[in-house]
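Structures are listed in the sections that come next.
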Structure P
Amino acid sequence: MKELIQVLKAVADKNRIRIIKMIEKKKMCVCELSAVLKITQPSVSRHLSILNNAGILKDERNGQWIDYSLDDERINQYAPVIKNIIREWLNSDSTIKNDLKKAKILLRKDICKK
């Protein structure tokens, strides 16, 4: 039951849902997500940590960046079910549509300062 509660808590936040919906479409780093969500990078990192710990996301080093993507490899019986449901939900939501438009045109090299 502990894993189920962890997954449900992870998706029970507006910004984390928005992150999942963007990451469904492409791998993204903290600075890209921060630019779209208009919240601080530490806040984004905290959201990503919660999603990662719940088995929803994974991270991978890509040069100077860490890219986040959906985790399809972990063994957690609840996370895959929730991810599949979220894939079907909110696709016509105006906030999600706007996030995806912004994410699509982001140029990492222009917004990420290392």
Structure Q
Amino acid sequence: MKYIITESQLDKFIFKYIDLKRFIQIKKNNKIYFVNSEGDEYAQIRYNEDSGWCYIEYDLIEEISSFFSLQIPDSKEVIGKWVENTLQMKVTTTIDAEYRSKISLRIPN
């Protein structure tokens, strides 16, 4: 039997999947960092309150893409929607933070 899942239903499934990760939010310098646990040096997601830019760890994007059979840009978009929904703030741009730009996910002391 096949089921047709609408985009909004898929978003809800993905939101629930991300919620189950139980990210901790750390706010510093008008930025909100989503980390796995206290004391993490790098975040999985960083949101800039001033610009609305959302930086996402590439491994998280790939995990969502693989698990839900999505393309990378679609995964970035839905993670951005999750951030909007979680923070009740507008995400203007989503950026994948690959190894070379991982510094953007480093949490300042």
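Worth pointing out:
- If relative contact order in percent (Cα under 8 Å, 6 or more apart) is computed and equals 34, the structure in P, Q: P
- Test item: semi-axes √(5λ) of the Cα gyration tensor in Å calculated as 24, 14, 13, pick one of P, Q: Q
- Structures compared: P, Q; top value of distance in nm of label points 7 Å out along Cα→Cβ at positions 24 and 48, i.e. the largest, recorded for Q.
- Structures compared: P, Q; top value of mean count of other Cβ atoms within 10 Å over residues 32-39, i.e. the largest, recorded for P.
- At a computed -11500 (helix-only ellipticity at 222 nm (-39500 (n - 2.57) for each DSSP H run of 4 or more, over all residues; to 500)), which of P, Q: Q
We did not get these values from a lab; they are worked out from the coordinates using the rules stated. Please read all numbers here as calculations on a predicted model, not as lab measurements. Cβ atoms are built from the backbone, for glycine too; each structure is taken alone.
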